[in-house]
Structure 1
Amino acid sequence: MTTTAGVHAVRSFSKLLIGGRWVEPSSDRVIEVVSPITEEVVATVPEAQNADVDAAVAAARVAFDEGPWPRLTPAERGAVLLRAAAEIEARLPELIATWTVEMGAPHIISESFHTIGVGNWEMAGTLHERVSLEETRRWKDEAVRVIKEPVGVAAAIIPWNGPVATAGWKMGPALAAGCPVILKPAPEGPVNVMILAEALEAAGFPEGVVSVLPAGREVGEHLVRHRDVDKVSFTGSTAAGRRIMALCAERIARVTLELGGKSAAIIADGIAMEDVLPIIIPGGIAHSGQVCAALTRILVPRSRHDEITAAVKAMMEGFKVGDPSEPDTFIGPLAAERQRARVEEYIRIGREEGATLVTGGGRPAHLERGFYVEPTLFANVDNSMRIAQEEIFGPVLTIIPFDSTDEAVRIANDSPYGLSGAVFAEDVELAESIARRVRTGQMSVNSWAICSSQPFGGFKQSGIGREGGIEGIEPYLETKVIQGLDS
């Protein structure tokens with residue numbers, strides 16, 4: 001069955017990938033995929049149940065305990081991962097178009113996210129060239145062998161705002177380490193993850209090594225609690241991360257968390273706005289602000305507050321809001337109706353808190369359907385306000401004035417989060433000194449991007465552990481020491 005929305009027909013699926021094979025789901029329950037552009041159902045996929053989780057974990061357990069995957073050489077596993085990258089790349093046109101329809105991401109954003117996804121799988125396929133899994137260490141007259149072994153069966157739970165890229169960040173290193181993986185995508189936007197599942201099947205992983213189970217939170221908790229799951233990796237909200245961490249603590253399961261953010265962009269001196277705005281505004285509201293690392297707090301010298309506010313307002317009002325399949329659209333809809341309601345509630349809160357609403361704040365008048373919110377800018381924001389402290393996950397920016405560099409650093413650090421950030425200055429030495437003082441997992445100087453090829457993760461309530469780069473494989477490895485060997 002196919003249903004058309006916009007210019008692209010989105011495929012439905014009737015089976016689940018369990019243990020590398022397409023099988024009938026355990027129930028007839030389905031997820032209806034609602035396009036945020038049209039507010040219409042455009043496809044269905046099976047909704048995995050606990051029985052499907054049990055089957056996937058059982059297959060993964062056999063694959064780990066008895067199968068070939070953990071016992072292949074790292075280079076042999078890498079070859080399969082590179083085949084997976086090639087299969088994903090071959091499906092890029094459908095992945096990009098599908099995600100635009102089911103998630104409302106403008107085409108340029110969808111293209112970027114999926115290209116990153118291919119790169120994540122390619123990176124995982126070459127980890128064996130950069131990571132040593134065995135070495136001999138000596139101290140005085142003692143010699144030991146230090147071995148890195150796969151941690152076991154891994155569960156990867158991913159959100160809807162970049163599923164193919166996030167799956168590559170998690171599944172790639174886990175598989176490179178020798179771990180079978182059960183991927184649990186969010187029930188929002190699951191179709192392009194099912195296309196990813198087709199690519200994984202075509203890559204030729206051994207039986208039991210990969211499973212893909214779209215499902216809601218309750219089934220996700222069943223997966224997290226499962227006694228045969230050794231490692232859980234989760235990307236999503238901080239609230240959900242707390243719950244997953246608590247569940248993992250009950251049985252001392254290994255866990256990695258990549259959670260929310262409220263990242264600051266610090267304008268440190270008199271740098272020209274034409275060098276800054278094309279970076280910080282897309283860095284804050286691209287993908288309608290539905291990015292954990294988005295630069296949502298703009299920290300400015302008090303003497304430049306009005307100047308910078310006017311410049312940001314002018315650029316934001318120049319963006320086209322509309323059908324994300326059209327090439328000149330910059331802002332598409334939010335992913336779901338409840339997401340729009342959440343963003344609108346924060347806009348209401350910002351007004352009540354006394355922040356100055358500079359532009360936006362409502363629904364675009366020219367769009368009768370779709371979960372759209374205008375790009376919204378608040379100025380004269382105090383960092384104690386909820387709109388400055390809490391993750392909104394929408395196209396909402398706040399401008400916060402400061403009186404000194406020390407105060408700017410204090411404001412940037414006055415947050416429960418610490419995921420990303422940026423600093424802009426003509427004086428690059430000043431910018432670097434500020435970057436080193438901000439308590440966050442990633443800082444950019446006169447630039448901004450999520451650097452997926454290097455370790456990414458957060459301080460404080462933005463998470464535990466790192467993904468990407470050679471550090472990305474470490475959470476999927478256990479360290480063993482063998483003593484008593486001849487020196």
Structure 2
Amino acid sequence: MTLALDRPSTRTTAPAAAPAVTGSALRVPLVSGESTTYANLDHAASAPCLERVRDAVEEFLPWYASVHRGAGFASQVSTKIYERTRNVLRQFVDARSGDTVIFTRNTTDALNLLARCLPRDTAVVQFDTEHHAALLPWRGPYVKHIETPRSRAAAVAAVDAALAGCPTGPRLLVVTGASNVTGELFPVAELAAVARRHGARIAVDAAQLAPHRKVSIRELDVDYVALSGHKLYAPFGAGALVGRTDWLRAAPPYLAGGGASKLVTSDGTRANAVWNTGPERHEGGSPNTVGVYALGVACAELRRHRDEVFAHESALLDRLRGGLAAVPGLAELRLFDGDADPQAVGTVSFVLAGIDSGWLAAVLSAEYGIGVRDGAFCAHVATRRLIDRTGADAAQAVRVSIGLGTTAEHVDRLVLALRQVVARGARWDYARQDGRWAPTPDPRALPDFLEGWGEDIPRG
């Protein structure tokens with residue numbers, strides 16, 4: 001049996017420039033009664049599924065069975081898939097030979113796992129503008145939050161000073177590879193060099209970076225990388241933490257249970273366990289084998305097509321920024337002063353003068369078939385600070401994020417829609433419902449497969 005992990009794609013329907021995604025022809029209803037092709041400009045939240053991943057999962061499902069302890073042939077196939085995917089992840093992030101790959105649910109789960117494995121009294125240093133997945137898990141006696149400076153050089157200097165002020169003992173620098181608010185890249189290699197000078201380790205939240213750019217543990221000289229399948233065009237509930245083994249092996253299991261345990265005995269009052277020392281130590285319970293395989297297939301596909309992905313997204317990002325710059329009253333959010341980052345991933349957040357971001361997102365969806373994200377993007381500190389820098393009287397912003405499912409028409413439709421909304425407002429009525437803006441009335445019907453779903457289930 002040749003796994004999709006091991007063979008190149010033979011599909012002929014994908015665009016020449018980049019891998020294809022499912023849903024590219026999806027049509028959505030508008031409040032006008034018409035329909036249009038969906039413009040998915042919300043890739044930073046969750047990317048659509050690669051066609052390659054969908055096909056691989058469909059091929060694998062008949063073989064799906066328990067892993068590691070099953071004698072059946074399907075179980076052996078599933079186990080090979082699960083363990084081979086660790087090698088695919090190692091290749092994807094260019095891991096060192098001794099690094100371990102632990103499968104998790106997502107980046108949040110991976111960073112919480114790492115936080116649980118820190119040696120006692122580890123000092124943690126990070127910018128306060130991190131995504132909540134990287135900002136919230138650390139609960140040690142010393143956690144230093146740095147206000148993100150307005151240049152990369154100042155960021156490096158601030159980390160240098162913060163690490164110098166840490167107490168004696170283990171130290172960990174936590175940094176985002178690419179901002180989920182602005183798409184700008186942090187100077188990870190330079191920050192890693194500073195961490196080394198202070199005897200600190202560095203963990204990278206690569207959720208937004210890995211789908212768009214090469215992530216190399218060796219080249220960046222970092223210790224840990226966390227990533228999510230649902231950002232990597234594999235929305236099947238798997239992620240990974242990749243990095244050095246010593247802290248992970250020394251810590252108690254993240255989840256106590258089957259798989260994590262090597263031997264269990266009982267003294268009549270309590271169970272006693274001898275824990276595994278490999279990655280399974282932190283993978284208690286039956287793993288998400290389908291999700292892990294999907295993640296691996298996506299990583300292998302993106303690794304094969306890095307140049308095409310970069311070219312596709314760079315051209316669209318230039319088109320997007322050029323169009324947004326011509327929209328009256330629009331202010332783009334940026335972490336760092338100066339010109340736009342030419343290496344930034346395809347994420348742009350903005351505010352429009354005098355226009356509520358939630359209302360605008362509802363209008364774009366209902367009248368133009370465009371999906372964007374509004375709010376503070378699970379990075380409340382960063383978003384509010386960057387809005388304040390624009391001088392706008394707003395609490396939230398709109399985020400546009402592009403990817404493999406994005407076309408030039410999607411970008412142009414968004415820019416035209418924004419210009420029309422600024423010039424003449426909405427063509428429908430909107431009101432807040434359960435804290436969100438929505439068209440009133442909303443004549444758009446849900447897809448047929450949701451008809452009656454969950455409505456006839458008794459409560460209680």
Structure 3
Amino acid sequence: MVPADQGGGVMRTDVLTDSVDGLDEALEAVDGFDRALVAGLLRPRPEQAAGVTGLAHAVAGTPLAARVEEAAGKAAAGAAGEDHFVALAAARTALLGSVHDALAERVEEATGRPRGEAGVRTAGEHAPNLLAAARSWLSDLARAGWRGIDHETVAGAAPVVTAMLPDPGLRRLSTLLDGFAAELAASCPGAGLERVPERRWADLWSRALLLTVPGALAAAGTGLATGRLLPLGVDLQEHATAVQAQVHAVFEPAGGGTPRLVRAGVSVPKPDTVVGAGIWQLLRPHMSLLAAVGEGRSMDLTDMPVTSEDDLIWDDAHARAGEPADAFATARVALPTATTAPTAPLDRHPASLAVPVLLDGYTAELSDDGAAFTLAGRRLDVDTDRVPAAGPLTPQTVAASTACIGLLRWDAGVFRVQPLAVETTVRKKPVTVHAGAWAGGTTDKAGVKAEKAATDAVAVLRERAGRLLRK
């Protein structure tokens with residue numbers, strides 16, 4: 001946050017570096033259960049039984065206690081059924097949710113920003129037979145364990161996913177199952193794996209299992225947003241076959257009212273030959289907001305659909321380019337008072353924390369161990385690995401900066417800042433450098449070269465696809 005003498009609130013870095021009571025114990029219980037899933041729960045060994053029992057002990061005294069204790073006993077004996085696995089997944093999710101909530105409270109204390117009210121979620125009826133089929137497959141995975149997976153076991157997800165895809169209400173679960181199965185298939189046979197991603201696969205397994213519970217696929221309620229959107233920055237996430245851009249912004253309602261932190265995202269498939277700045281070509285046609293971010297402009301929204309978690313369901317028909325808007329001016333003036341929407345119940349996970357913050361008045365450093373900011377004598381790690389190659393922002397630029405707009409995340413046991421934009425000095429002149437500066441196009445030599453390479457690659461792929469279709 002901005003120092004108080006500049007009109008802002010002071011970022012309390014001390015609360016971000018102090019320990020959180022009970023956090024280590026909760027994560028230890030989760031890790032113990034995750035290790036039990038590695039070898040599977042068909043014939044659990046004593047150490048696996050201890051991991052499952054430890055999960056039950058961690059939720060003792062909660063409304064889940066009785067069901068989880070029963071489920072843990074069955075699992076330790078190798079006799080767990082689908083309902084027992086659901087109870088264990090619920091306990092694991094609840095523990096990680098408690099960690100998320102404790103960390104979110106620390107972030108609120110550090111930033112001084114208020115939290116908005118929880119929104120309404122709308123339950124929907126979905127084919128119970130498909131949910132049961134998915135639950136059965138996930139239970140088979142738990143019995144086999146990650147070391148016991150083979151192509152036959154993993155292939156059991158295919159007919160379930162195929163049957164779910166026509167139902168838009170099941171798209172969330174079907175996409176999760178499809179991606180999870182593809183990741184497992186690429187790792188088969190499990191017995192030959194050098195390293196098992198225990199936390200990741202247990203996250204995917206437990207989340208998918210809970211989504212098979214009737215009512216868990218309730219959709220977030222939606223409303224309409226009319227007012228001014230002031231972008232802060234773009235979080236770009238790139239994979240071999242897909243890319244996602246998520247714009248974080250402050251929304252000022254028309255006619256006054258409390259500003260809100262909102263997000264607008266777009267995801268598209270991509271060829272693995274399109275890299276760097278070329279990926280913006282794939283994203284731009286789907287969201288005009290990216291051009292506004294690249295140009296440093298606001299956007300005027302009229303009846304833009306928005307969920308109760310403040311995610312804009314972007315539609316270009318409800319937006320038009322507005323006046324120039326400096327992201328750092330927005331961060332200094334509007335961000336400190338913007339409310340943050342509560343996190344949806346099943347999204348309460350430490351990895352989901354991504355809170356926009358403004359850091360100023362720090363000392364930056366870059367070493368072999370990574371980058372860091374020192375504020376008020378406290379060190380805050382900077383996650384430069386998340387800075388995309390599709391923009392002009394570099395670790396060196398971050399290390400030479402004097403102010404930073406970033407996303408506050410929690411990773412590997414500590415809070416870290418993912419830079420979205422920085423203020424620095426180039427040739428004795430103050431400049432701002434944004435990770436998403438090339439979102440709307442660029443004249444930068446490196447960016448232009450990457451854009452041209454992407455254009456050529458996409459043209460070749462389209463020509464080849466057309467040739468195959470003609471045949």
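Tabulated values for the structure
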quantity	calculated
Per distance in nm of label points 7 Å out along Cα→Cβ at positions 287 and 311, the highest-valued of structures 1, 2, 3	2
Comparison of 1, 2, 3 by mean count of other Cβ atoms within 10 Å over residues 39-46 - largest value held by	2
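Values in this text are rule-based calculations from the coordinates and carry no lab data. Since the structure is predicted, the reported quantities are computational estimates derived from the model, not experimental observations. Cβ atoms are built from the backbone, for glycine too; each structure is taken alone.
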